[in-house]
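I've put the structures underneath this note.
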Structure 1
Amino acid sequence: MYQQYDNAVQIVFDYFFENGFSKTVHKDFRRATKKFREYLEGMGLEYSRQNAKIWLNFLKPKIPRIKFLILRRALYLVDHAMQNGIVTTVRFEYDDTPNKYQVPDCYRHLLESYLNRRRSDGIQASTLQMDAIACTQFLLYLSSKSIIDIGFITPEIVKAYHIEAKHRTIEGKNAYMYRIKGFVRFLAAKDLVADTLELAFPTEKASKTSIVTVLSKEQTDTIRRFCQGSTTPSELRRAAMVMLALRMGLRSVDICNLYLSNISWKSRTLSLTQQKTGVPLTLPLPVEVSNLLIKYILEGRPVCEVKNVFVTLKHPYTGLDPSSCYYATVKILGQKRSAIDVRGLHIARRTFASDLLVVGNTTSLISATLGHASDSAVDKYLATDGPKLRKCAIGLAGIELAGGLK
């Protein structure tokens with residue numbers, strides 16, 4: 001009864017073994033497929049894609065998200081093997097409704113016009129996608145209230161949407177509302193809605209400016225000792241990634257998207273187009289960083305056809321996800337020891353900017369080195385230059401407290 005299912009499971013196992021997948025992947029897949037088979041046996045059901053979806057939908061609200069994702073991936077692999085007789089991909093489109101956020105026809109041209117304007121401003125694709133989703137959700141809400149003319153949006157409708165919109169966190173909700181406010185501002189510029197309509201979007205968390213946190217001297221010394229003693233492929237990769245941020249100020253996403261062709265060993269420069277801003281950037285390559293890169297490429301990086309400098313260490317080889325940069329610093333500096341202790345590659349970038357400021361570089365030079373669009377972005381680093389801040393201290397002469405403390 002389950003021979004076809006068992007054969008497909010074995011096909012996937014063979015694929016994992018032949019391509020060097022980790023023991024964790026094998027273990028998770030075995031557990032997931034075993035549980036689903038037990039479900040089929042207990043219910044007296046034969047395998048079908050529909051039964052797999054029913055089981056997944058039943059479990060989704062009852063188990064942690066990571067476990068659900070593992071189960072779903074395993075069953076998609078099995079179904080793929082059953083349909084094709086082999087495994088040809090490990091990447092799937094899980095959403096059966098690709099038009100989940102289908103824009104109502106009456107609003108489509110307005111949203112497309114807004115996104116095209118944003119695209120012409122050089123906004124990156126991931127930001128445009130968030131804009132599209134946030135605005136479409138709002139437009140679908142209007143459609144559900146039988147509002148088919150953008151001119152009939154009122155502050156009361158906006159407030160009602162804000163109340164009904166569901167998000168996991170307040171920060172996430174604010175981020176979506178901010179996107180919609182931009183769209184409403186665009187509509188106001190076209191005289192389609194009132195200029196004051198955007199004020200109807202409340203926020204549940206006020207904006208704040210925080211003092212930039214940088215690595216201490218002890219932490220930077222720890223990083224350098226680690227880099228000097230790195231020998232294994234994972235250590236060499238980790239060392240090169242962290243030093244690209246600490247000595248050159250690169251963002252995690254740019255480090256993970258760095259290609260071998262971006263490096264010019266002859267001119268000792270690194271050239272790339274920043275993922276966040278789309279701005280081209282060329283930086284000198286410090287000897288310390290180039291030595292780590294060479295050592296990683298020659299001794300740690302797998303020989304593969306992937307263009308990225310930093311790749312996974314096991315087959316199938318792919319470029320790294322930016323989240324791996326966070327764990328690189330955790331592995332070097334250890335887990336956080338307090339609420340104010342921070343980890344992640346971005347703190348190394350901040351430390352780089354702070355070091356440039358302390359030694360007397362101009363804000364325009366620092367901004368250009370970091371790839372910022374405006375010099376004002378450097379202002380938040382001023383608080384990290386203690387010696388110069390002390391020169392700005394204002395004395396208390398003339399404003400002494402009369403009568404003492406009570």
Structure 2
Amino acid sequence: MSNESATPLADVVAVPKTSSRLVRVTGALIALGIVLSVVALPDAGNRVRFGYAYLWGFTFLWTVVLGSLFFVGLQHLTSAVWSVVVRRVAEMIAAPMWLLGLLFLPVLAFVLFPDQFPVFPWTDAALVEHDHLLLEKRAYLNVPFFVIRAVVFLALWIAFSRYFVGKSLRQDHGEGGFAASAAMRRMSAPFTLVFAATATLAGVDWLMSLSPRWFSTMFGVYIFAGMVVASLAAITIATVWMRKAGILGAGVVTEDHLYNLGCLLFAFVCFWAYIAFSQYMLIWYANVPEESFYFVSRLKGGWLPVSVALAVVRFVVPFMALLSRRAKMNPRILFWVSILMLAGQFLDLYWIVMPELHEGHPVLGWQEIGPSLLMVGVVILYFTRFLGRNGPLAVGDPLLGESRQFRL
């Protein structure tokens with residue numbers, strides 16, 4: 001370990017202090033989200049809108065948190081040096097994985113009580129009995145199996161999150177050193193395999209099954225691409241903000257580190273666009289009714305402008321903004337482009353979820369806003385609390401000194 005990496009925490013980073021103003025703002029978001037959600041429950045029509053809106057907000061939070069955990073695992077898997085200085089940021093966003101388990105309970109209620117929350121069509125026994133296609137899928141799309149899969153997915157993600165984040169935090173206090181890093185590196189391989197399977201199946205269960213008659217073999221990869229873009233955007237936003245606030249210390253995160261983040265953002269923006277176009281092109285070319293109806297409903301009426309906006313926000317603008325080398329190293333550009341990318345993920349999930357409820361045109365009212373305010377408030381509050389209790393850098397990682405000296 002270099003002398004620089006062995007420097008005490010107080011000398012490496014500015015000790016963070018929880019912003020009382022940020023806590024008050026997030027507290028207000030959570031309170032408003034709860035109030036709007038509760039008010040929507042008594043009325044049957046508003047309750048249905050709440051169900052779809054809650055799934056929309058939950059899956060947005062899920063993609064950001066699980067995608068950040070994937071980023072952590074990927075850095076260990078590849079033994080990346082450059083990312084050590086920003087890995088703790090990803091760990092902060094991945095740490096509230098256990099909260100996803102609690103926030104998933106309403107989604108379970110949608111499945112267990114379909115009469116009150118008719119969100120997933122395959123939970124309607126009468127509909128399934130008269131639909132040959134849904135009968136063929138009943139072996140997979142049934143309530144007990146859905147619940148079992150969800151519990152297993154969440155349990156695995158929570159276990160991996162606690163392992164990687166917990167071990168990294170214990171390294172800060174001198175536990176493990178190189179041995180801890182080697183253990184996390186070994187665990188990253190099975191995690192990556194588990195992540196690939198569970199993230200794909202969860203995307204099918206929680207999003208694709210909203211339209212259970214639809215077929216697409218690329219949907220899991222589409223969700224993965226959006227998940228990586230969203231999590232990279234969240235990590236970049238937090239890194240740039242902490243860098244500007246001096247929380248990470250002077251000169252810890254350099255333009256070279258920012259450039260790598262910018263390159264990853266640019267690469268996965270292109271990857272998302274490739275997967276999105278490929279899925280659309282193959283379905284359009286085949287023109288099979290069981291596949292094409294999904295896009296037909298999203299390319300007519302009021303949903304056509306949303307589809308166009310999705311392409312612009314998720315690909316055209318980020319691609320042009322991050323095309324140059326200078327842009328990838330500019331913290332201001334990275335920050336605002338990442339904000340746009342998160343907004344694009346939010347819009348993408350709205351485009352996936354809401355047409356199943358509002359077929360003719362998009363609708364956005366207070367019934368849809370409440371759950372999203374709750375989700376955003378919860379994750380920001382947790383991030384702020386985590387930052388107030390733990391160091392913003394993985395100071396126990398033996399590669400920290402080398403990472404700080406990273407140059408392109």
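Worth pointing out:
- Which of 1, 2 yields 0.75 [FRET efficiency 1/(1 + (r/R0)^6) of positions 215 and 287 (r between Cβ atoms, R0 = 25 Å, to 0.05), calculated]: 1
- A value of 58 for percent of Cα pairs over 21 Å apart, for residues 159-238 alone, calculated from one of 1, 2, originates in structure 1.
- Value 71, 40, 40, calculated as Cα extents along the principal axes in Å, assigned to which of 1, 2: 2
- Read-out helix-only ellipticity at 222 nm (-39500 (n - 2.57) for each DSSP H run of 4 or more, over all residues; to 500), computed value -23500, structure in 1, 2: 2
- Between structures 1, 2, the greatest calculated value of relative contact order in percent (Cα under 8 Å, 6 or more apart) is seen in 2.
Taken together, the values in this text are just the output of simple stated rules run on the coordinates, not laboratory data. Worth saying up front: this structure is predicted, and the values here are computed from it rather than measured. Cβ atoms are built from the backbone, for glycine too; each structure is taken alone.
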